[in-house]
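> I've put the structures underneath this note.
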Structure I
């Protein structure tokens, strides 16, 4: 049977049944004809959530900056592995904590703060579609430079 990229509902249920029997992800993968990567990810979620790993979550959980920073610092201080800390903090996956740690190492604390979503607001005081004073001055400057260059070339 060819290996698949993701698991069907039946495969997930069967995999969790096999995990409960103590069978590892490699054996489950070969029994179900599914990719090892997908089964390993399900096993990691199963270790955290048990059978609740089968339930789909309708919304994305949002964690505060303080919570995220505390979890990252616990890992960096050696207070546990990714899996242990994910279990302790009831995170959806150890990969989430790994992502936070990578962001923290690359961007520092500010990288963990939530960012504003969507398109940035227009400059204050300007109506939508109306150029700001700076834009008007730039255009006028360009027009005058072009006029000056023209007069130098064809003027007396």
Structure II
């Protein structure tokens, strides 16, 4: 039972050794341990601050990237809109030019048709006139073969001319 009941001598020596050990630890070990713990705490705090700073910078860069993307999308939309407007304008101008050219071609064709029609009508009239003259000449030659008939016909023509 000696092990279970402490002796007062052992107890005193254990306390004295504990106090000496505590003094030695306080004199030589506590300051470096606390210094290392403080350094480690500062190092961890600095790392956390750096990480927060980097996180804030990344968020700012992400916002800037999103703004640049939005701006690029707007510019792309504007360029597409301008391209559509230019395309529609070119198509409209081409249609107007084509209509103008078609109208000019049609009017030129109508003028050409009318002038050819008038030329054809004039030519037909001339031909009909020649035919009438030739036919009249042949008829008159046959009827006015006699001199007395010619004189009578000439007198009647003169009387008609004087009357009108």
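> Assuming 77 is percent of Cα pairs over 29 Å apart as calculated from a single structure, say which of I, II it is.
II
> If you don't mind, there's one more thing I want to ask. Please state which of the structures I, II yields 15.5 when mean count of other Cβ atoms within 10 Å over residues 30-37 is computed from it.
The value was obtained from structure I.
> Suppose you compute helix-only ellipticity at 222 nm (-39500 (n - 2.57) for each DSSP H run of 4 or more, over all residues; to 500) for every structure in I, II: which one lands on -33500?
II
> Assuming 2.6 is distance in nm of label points 7 Å out along Cα→Cβ at positions 70 and 102 as calculated from a single structure, say which of I, II it is.
Answer by label: I.
> Quick check on the output: 10.7 is distance in nm of label points 7 Å out along Cα→Cβ at positions 14 and 94, derived from one of I, II. Which one produced it?
Among I, II, the structure yielding 10.7 for distance in nm of label points 7 Å out along Cα→Cβ at positions 14 and 94 is II.
> If you work out distance in nm of label points 7 Å out along Cα→Cβ at positions 46 and 134 for I, II, which one comes out largest?
Going through I, II one by one, distance in nm of label points 7 Å out along Cα→Cβ at positions 46 and 134 is largest in II.
Laboratory data are not the source of any read-out in this text; all were calculated from the coordinates shown. These numbers were taken from a predicted model, which means no experiment stands behind them. Cβ atoms are built from the backbone, for glycine too; each structure is taken alone.
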